[in-house]
Structure P
Amino acid sequence: MLFTRRQALTAAAALPAATLAPTLLRAEGHSPAMTLAHRFNLGEFTVVTLLDGSRAAENPQETFGMNVSAEEFQSVSEANFIPSDMGQFFFNPTLVDTGAERILFDTGLGQGGLQSALAQAGYSPADISIVVITHMHPDHIGGMMSDGAATCPNARYITGSAEYNFWSAMEAGNRVGDMVASNVTPLAEQMTFLDDGGSVASGVTAMAAFGHTPGHMGYMLESGGRQLFLMADMANHYVWSLAYPDWEVRFDMDKEAAAATRRRVLGMLAADKIATIGYHMPFPAAGFVDTREDGFRYVPVSYQFMG
């Protein structure tokens, strides 16, 4: 898969305002009673989804289902009891505590929401031993630095080699490349670069999920005979992307490859009954995937991981 500088410029221009202007997102000033962290066990692992923030956005078909008619988009939305003219979007980093390591997957927008969610879960940024970046879009790397220093001061860093190589080579003026230069490159000496199948830690394995970006990675967790897949931005909405994997998504740089990745990975998750966490799924962002006619359906986790 070959991405060009022109594709990168187009993709950066298409990024939503929330990924580039974090003040639009309610990442600070949460009500004390608001749930920001959801904890469950996966074998010997403790998994915590963290709500960095959420925002509403009008005209969602400007982002999802760009290759279907307005009538089809409205019909599908109504069938799933959601409005066709408004979407609610979530930003959910994930913490995996293996007992030996505390691994943070993605860092949010950098407006304090991550720190608030970690605190509610009983952790601080200093507790994080590994930070894994699934891909380099601003809503995933915005929280890597705070006031010019690493937000997680004791962590080492892991990301996909193809992803970093692509964005770090961008010329100044590319919005994603500029944020990579300010938030990721200063930590490059502390960074390990993985390819498909690379190991983050025992029971945590990288899986190529290219298309959304050139080196977008998902991560399979396995502990105590149970598995869970962190799909990051492979599917960005539980209906308009996951359920209809062939619907084009504005932010997917290679739309054909992204759709093929969704079909391949979602098919595996459905066949093997593997739970998944999606960075933009409705909080607490964990669920299962089932087949539906020519597509899929998202089944939110309820009590499957209790006890």
Structure Q
Amino acid sequence: MLEYEGSIWRPPSEAQSLILQATVGCSHNACTYCVSYKGKHFRVRGVEGIKSDLAHLTAMQKRTVKRVFLADGNALTIDTDEMLEILAVLKQEIPSLERVGVYGYAKDVRSKSIEEMRQIHSSGLGIAYFGLETGDDEILRDVRKGVSSEENVAACKKIREAGIPVSVTIILGLGGKGLSERHAVHTARALNEIDPEYVGALTLMIPRGTPLFDMVQQGEFEPMEPFDTLRELRLLVENLELSECVFRTNHASNYFPIGGTLSHDKEAMLSVISRVVSSEDESTLRPGYLRGL
């Protein structure tokens, strides 16, 4: 049985994956809204850590695994040679392995050449989950993301150029009431430039213990109301021009789930959002206790 260090976070689409900690924590770990890795000191477990974890699995258990997700916050910080060794070990130990996924951070992608990224892809990395969060530089500075929108876009484009599908995450409400419109418009602009395979929209949660929670208590940040968040979502979708992108708001944090392929389902998605917004019927929204992540 595997034993993880601290809490483990993974994308919704990796719910059935074998999760292995290639790193512990997040190398950046400074975002004002994030509490996921606050109790962890970042370190790389690397190939020896992966081998140790796999040794705890039986041959029968390994035969049932089709996907692996390499936690924690940004496994792409691992240097290329060690990442290639990790992927080789996974391929050797897990006979039915179809895909390996990781979280990505722009600075880690920037440190790798396109040739290195292509090697990592050909060795088994099948998807990178990328926290864009917003396309607005002022909001990125406010939340201490540590990178600019231009850096985020460049990183995502490099990942895609290497042949790795990218699943981009954005956070509705991240700019609060004051910056909602520019958050939606600038985020759509960044997504249009990336043109990713997948986009997942989360809704901002403000857990106790984060700097953002303190800002709310001090009146320095005004969170958005549920229907204002859906209006922001509508403005975002209105401004998206994506070729073949699966767009979802199926994360537990969201008030209302929608999904479809852009651009095919754009008008249908906008119609659903507008209907819910116009009704302002709270019974159509996901209740608060189900959003308590």
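Bear in mind these aren't lab numbers, they're just calculated from the coordinates by the rules spelled out. Owing to the predicted nature of the structure, the values given are computational and were not obtained by experimental measurement. Cβ atoms are built from the backbone, for glycine too; each structure is taken alone.
Out of P, Q, which one gives 0.9 for distance in nm of label points 7 Å out along Cα→Cβ at positions 138 and 170 as computed from the coordinates? The read-out comes from structure P.
Which of P, Q yields 19.5 for mean count of other Cβ atoms within 10 Å over residues 82-89, as computed?
Source structure: Q.
Which one of P, Q has helix-only ellipticity at 222 nm (-39500 (n - 2.57) for each DSSP H run of 4 or more, over all residues; to 500), as calculated from the coordinates, equal to -6500? Write down the numbers at each step before the final one.
Values: P: -6500; Q: -11000.
Value -6500 for helix-only ellipticity at 222 nm (-39500 (n - 2.57) for each DSSP H run of 4 or more, over all residues; to 500) corresponds to P out of P, Q.
Name the one structure among P, Q that FRET efficiency 1/(1 + (r/R0)^6) of positions 58 and 114 (r between Cβ atoms, R0 = 35 Å, to 0.05) of 0.85 was derived from. It was calculated from structure P.
Of structures P, Q, which gives 13.1 when mean count of other Cβ atoms within 10 Å over residues 66-73 is computed from the coordinates? Could you put the intermediate results ahead of the total?
Working: P: 13.1; Q: 23.2.
Clearly, the read-out refers to P.
Ranked by relative contact order in percent (Cα under 8 Å, 6 or more apart), structures P, Q are led by P, which has the greatest value.
Using FRET efficiency 1/(1 + (r/R0)^6) of positions 34 and 226 (r between Cβ atoms, R0 = 30 Å, to 0.05) as the calculated read-out, with 0.55 as its value, let me know the right label among P, Q.
Working: P: 0.55; Q: 0.90.
Among P, Q, the structure yielding 0.55 for FRET efficiency 1/(1 + (r/R0)^6) of positions 34 and 226 (r between Cβ atoms, R0 = 30 Å, to 0.05) is P.
Out of P, Q, choose the structure whose coordinates give Cα Rg over 2.2 N^0.38 Å equal to 0.92 when calculated. Of the structures listed, the value fits P.
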